[in-house]
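For reference, the structures are reproduced in the following blocks.
Just so it is clear, none of the values below were taken in a lab; they were calculated from the coordinates. Model, not experiment: these values are computed from the prediction. Cβ atoms are built from the backbone, for glycine too; each structure is taken alone.
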Structure 1
Amino acid sequence: MGKLFNLDNSVMRFLTKIADLCILNIIFIISCVPIITIGPAIVALYFVSFKMVKSEESYMFRSYLVAFKENFKIGIKAGLVMLSFLAILYFSYRFATMLDESWRGIFNVTSFLVLFPGMVMSLFLFPYIARFKANLVKSIRNAMLIGIASLPYTMILFIILVIFVAFLLLLMPTNYVGLILITCWFSLLAFVQSFVFRKIFKKYEGVESNCKTKE
């Protein structure tokens, strides 16, 4: 019985990790409340997640707060970039719905080819800022280039995101969606994706001299 409650027990380590993810998720949601702070909040979320996948995090709240403060300005700018890109996606979708079916397919394919680099950038931008020190322009450029250069892993990241979103959509008729979002959805998504991001970023740490979270 004593072994079950031993902190070194695999079951206890798993439960501790789940508890940490729940706490991280709540901290993330609270820091997103002003809306404009969503950018730095996402950066801080990935910063802590990168450390959690290697079990390097001992003071989660302090690390989150430090990352939030250090990346506040660039996080807000990155958030505005993301918002602008999402607006482009939305208006592209709305425009496509107004086209005849004969033109809609052509427009959708063309839009996808044109907007795909932006989609890759939007997926990698906040994790890149969490991992490396760079200005916004360099972060946008490198996030896009690294994502395209690591296309197989990028597809895995997109698949993970689709699975998480699909899971929520399946639960939409129930009353559990809000509970899951508040409890662990954002932190769990960042945590799972962080395994892939760290694998991708590892080979760039020698090139990017300003890595924030070295191995």
Structure 2
Amino acid sequence: MAAEFLRKGDPTGWFEALYKEAEAGQSVVPWADRGANPALVEFWSAHPHPTDAKKALVIACGLGDDAEQLSAWGFETTAFDIAETAIRTARARFPHSKVQYSVTDLFQPPAEWQWKFDFVFEANTVQALPVGIRLQAIHKIADFVRPGGKLLAIVRGREADEPEGQMPWPLTRNELNEFVRAGLIEESFEEFFDNEEPPARRFRVLYCKP
């Protein structure tokens, strides 16, 4: 499906198509685990951050589980996805949520979001995009972080000399360094294997904006 939309010149249009199929029971959204990202929860357990009066943003929030977790930790949370069906489903799943859900295109975000958020969470969005727009996506994400704020990125990882493989394309450290070239500072870098079968190699990186 992603390849089909890419051929049409619409590299992000397949997300809405996939969520619609899943809503109709014709497909499955592979990353919709109906629970907060375990690597996010693990990170927060080891490195809790102040949340009082802090604003958080979840990139491509899907069905809302990560956004709800950040809200539960005390953030004033905004979450967006380009897929209208995903946002509608998230709102239906959490009818009393404090999260501000939004149908938004990463490449055309509201101007007022620039440098607004104290904590930005990105998991697996960049690596689902073709290389031609990946760097632009990274810079857009970096621009959401306010001075003194943090960005936590969790991605599938690979070495530069390893094959790129199929989507979701694992990212190299050099590709992730584009966040640094976008004006952020790398505070910590972790490499680990998750509990998938077979286990997937992950990078978890914390950045801050000076």
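Out of 1, 2, choose the structure whose coordinates give FRET efficiency 1/(1 + (r/R0)^6) of positions 134 and 174 (r between Cβ atoms, R0 = 25 Å, to 0.05) equal to 0.05 when calculated. Answer by label: 1.
Tell me which structure, out of 1, 2, gives 17.4 once mean count of other Cβ atoms within 10 Å over residues 62-69 is calculated.
Values: 1: 17.4; 2: 24.1.
So the calculation was done on 1.
Taking distance in nm of label points 7 Å out along Cα→Cβ at positions 118 and 150 as the criterion, the largest value within structures 1, 2 is that of 1. Of structures 1, 2, the largest value of relative contact order in percent (Cα under 8 Å, 6 or more apart) belongs to 1. If you line up 1, 2 by percent of Cα pairs over 23 Å apart, for residues 86-181 alone, the top spot, with the largest value, goes to 1. To which of 1, 2 does the computed value -8000 (helix-only ellipticity at 222 nm (-39500 (n - 2.57) for each DSSP H run of 4 or more, over all residues; to 500)) belong? Among 1, 2, the structure yielding -8000 for helix-only ellipticity at 222 nm (-39500 (n - 2.57) for each DSSP H run of 4 or more, over all residues; to 500) is 2.
To which of 1, 2 does the computed value 11.6 (mean projected area of the Cα convex hull in nm²) belong? Clearly, the read-out refers to 2.
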